[in-house]
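Next come the structures, one after another.
Laboratory data are not the source of any read-out in this text; all were calculated from the coordinates shown. In this text the structure is predicted, and so the values were computed from the model without any measurement. Cβ atoms are built from the backbone, for glycine too; each structure is taken alone.
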Structure 1
Amino acid sequence: MPDQRETIRAAIGILREFTGKSPKGWLGPGLTETWETLDILAEEGIAYVSDWVNDDQPYEIKTTTGSLVSVPYTLELNDIPMMLIQHHESTAWLDRVRDQFDRLYREGARNPRVMAIAVHPYIHGVPHRIKYFEAAYDYVRKHRGVWMTTGEEIYEWFKRGR
């Protein structure tokens with residue numbers, strides 16, 4: 001992609017202008033990257049990425065200018081593939097959220113886990129799905145010791161040494 005660096009700079013600039021601060025994290029469109037993306041992101045001041053859907057714990061990724069942190073993201077609990085591509089019922093998404101949470105909650109008692117839930121307002125915010133979204137969060141929130149947080153806060157926690 002010949003204009004990748006300029007596209008990244010433009011996106012960072014738009015976010016900085018809108019929020020008043022530069023973003024620390026990056027989630028690429030469609031989880032796409034080239035061989036150069038991570039190096040460019042690190043050079044442009046990005047500290048963590050969520051394009052790697054391969055673990056439930058943060059980890060460091062080496063770049064040419066240092067390292068980035070991979071903050072977990074998921075396709076398994078993402079409503080785009082589940083609802084729009086695979087055409088699952090909303091109850092299947094809720095069951096999957098509960099099952100994933102139960103497992104990670106048990107494992108997290110010994111070693112913290114990250115459970116990403118990727119939802120989009122135009123999918124889960126519609127009247128016939130919103131109750132399943134609310135039920136998922138109600139289920140997670142009723143458990144002790146769960147930290148409802150952001151990618152940036154996970155990054156900060158990881159960098160502090162957990």
Structure 2
Amino acid sequence: MKLSEIKSALSKVNEVTFALPNGEQVPPHFHVTEVGNIQKHFIDCGGTIRKESVINFQLFTATDYDHRLSVQKLRSIIQLSEEKLGLENHEIEVEYQGDTIGKYGLEFKNGVFILISTQTDCLAKDKCGIPQEKPRLRLSTLQAQESSCAPGSGCC
């Protein structure tokens with residue numbers, strides 16, 4: 001989800017709700033403690049120099065159970081961040097404390113912002129010898145294809 005998409009989604013809700021990938025809701029007394037413009041300049045294992053930019057939201061849950069982040073307050077935090085940090089329309093990455101700080105992607109479904117699990121990946125598979133993953137086929141699919149193969153059809 002990009003910055004423009006979260007701003008649009010905020011116009012469609014009356015309250016800000018985040019859910020973890022397992023469906024559990026982030027406690028309603030969470031704070032957005034940081035909005036950042038994260039620049040990453042790195043070299044991958046194949047020797048290619050890369051740059052990435054994301055907008056980082058950090059969610060924090062404290063013991064002030066009466067705290068509720070309103071839609072308007074989150075809009076104002078985003079607006080201030082755009083003005084002071086010069087944010088562009090980049091993807092949003094969300095940090096949230098589990099056993100350790102987790103980094104998540106973000107989606108919006110049915111009025112809820114859903115944290116999406118992220119994965120590491122090799123960006124230079126062609127250069128470091130990682131074979132392409134072969135498609136997985138079900139034996140029943142192959143048997144169905146074999147039984148429909150007629151002589152002279154070119155499938156054999």
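Tell me which structure, out of 1, 2, gives 15.0, 50 once Rg and Dmax of the Cα atoms in Å, for residues 32-119 alone is calculated.
The structure behind it is 2.
Of the structures labelled 1, 2, which one yields -12500 when helix-only ellipticity at 222 nm (-39500 (n - 2.57) for each DSSP H run of 4 or more, over all residues; to 500) is computed from its coordinates? Don't skip to the answer; put the middle values down first.
Details: 1: -12500; 2: -6500.
Label of the source structure: 1.
If we compute Rg/Rh (Cα atoms, Kirkwood Rh) for structures 1, 2, which one ends up with the highest value?
When Rg/Rh (Cα atoms, Kirkwood Rh) is calculated for 1, 2, structure 2 comes out on top.
Out of 1, 2, which has the highest value for relative contact order in percent (Cα under 8 Å, 6 or more apart)?
Biggest value here belongs to 2.
Who wins on distance in nm of label points 7 Å out along Cα→Cβ at positions 80 and 96 among 1, 2, i.e. which is largest?
Comparing 1, 2, the top value of distance in nm of label points 7 Å out along Cα→Cβ at positions 80 and 96 belongs to 2.
Work out distance in nm of label points 7 Å out along Cα→Cβ at positions 72 and 136 for each of structures 1, 2, then name the structure with the largest result. Before the final figure, lay out each step's value.
Values: 1: 1.5; 2: 5.0.
Sorting by distance in nm of label points 7 Å out along Cα→Cβ at positions 72 and 136 in descending order puts 2 first.
Of the structures 1, 2, report the one carrying the highest value of distance in nm of label points 7 Å out along Cα→Cβ at positions 40 and 56.
With respect to distance in nm of label points 7 Å out along Cα→Cβ at positions 40 and 56, the highest-scoring structure among 1, 2 is 1.
Comparing structures 1, 2 by mean count of other Cβ atoms within 10 Å over residues 16-23, which one has the largest value?
2
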